[in-house]
Structure P
Amino acid sequence: MRALLILTLLLLVPNVALAGDKAWGYMAAALSVGLSTVAAGIAVGLVGSAAMGTLGEKPEMSGRALIFLGLAEGIAIYGLIVAILILGKL
């Protein structure tokens, strides 16, 4: 699946394959941010849905629900940090 995604991106932007290492660094940074943001969105959706179900039954659990939502959003922040580290090496 990952290989298919990368090949599709390369077909859409044929100059990336010829541009060299710097272009691959930009591609890696973009994939890092993009995929981690998608994963964070899925995680927040699942955790948020479960949290709303729990809060309907036990309203006192709102603090824990917010903590779990924050942990799910952390995935996107980690992807952004990795992208910044990659771009710092270019």
Structure Q
Amino acid sequence: MYTHTWTYQVTHPGRTIVEVALTSVNSVDDDDGTFARFGVSQVVSDSGVENFGDDGPPVVARDGVTSVSVRMFVVNSFARGRVSRNFW
């Protein structure tokens, strides 16, 4: 089991949309126990601090975001994902 969290600082004062997606999940040893999850784990914005935990949504849109954290959780696998951040 492996968990990694990335945190991004945002300086744009307007609206922010963050989207995450798993792009690849491969078994370490061809076992059936392969599992991966990727989601937004925390957003700090004009709405306050929102903690989503390990089962966070793949897309979040908020005004006045100052930071966003995303978390990938994998079991018995290698995983790859992408993070898209859009501002306006």
Structure R
Amino acid sequence: MKHPEKVEKYDGGLDLLAEDLGNLRYDALADFLRALSAKIELDGTKDQARGRQQLANSLFSCAQSVQEAAQAIDKAWKISEPYMKE
């Protein structure tokens, strides 16, 4: 698999993508981060199966960090949710 340097289905650059994701409601951002964590963990599992243990370990660590970020944003959501207007 080739790893692209930009998101092909997104017209903006990476800075704009970060801005747009950061503007999501915190519960939606947490969902995105959990999905990203799962994808990175899956990549780690595939690399582990190919004997790339050092890369797999790095990806597993990254997935855990992203999962922790999702948990932190969940906490922010719980704090801010009562003040959100639909």
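We did not get these values from a lab; they are worked out from the coordinates using the rules stated. Since the structure is predicted, the reported quantities are computational estimates derived from the model, not experimental observations. Cβ atoms are built from the backbone, for glycine too; each structure is taken alone.
Suppose you compute distance in nm of label points 7 Å out along Cα→Cβ at positions 26 and 58 for every structure in P, Q, R: which one lands on 3.3? Clearly, the read-out refers to R.
Using the calculated result -24500 for helix-only ellipticity at 222 nm (-39500 (n - 2.57) for each DSSP H run of 4 or more, over all residues; to 500), pick out the matching structure from P, Q, R. Don't skip to the answer; put the middle values down first.
On the way: P: -31000; Q: 0; R: -24500.
Only one of P, Q, R returns -24500 for helix-only ellipticity at 222 nm (-39500 (n - 2.57) for each DSSP H run of 4 or more, over all residues; to 500), namely R.
Could you figure out which one of P, Q, R the value 28, 12, 9 for semi-axes √(5λ) of the Cα gyration tensor in Å was computed from?
Working: P: 37, 15, 5; Q: 28, 12, 9; R: 28, 18, 8.
Of the options listed, only Q reproduces it.
Work out the source of 30 here, i.e. which of P, Q, R gives that when relative contact order in percent (Cα under 8 Å, 6 or more apart) is computed. Value 30 for relative contact order in percent (Cα under 8 Å, 6 or more apart) corresponds to R out of P, Q, R.
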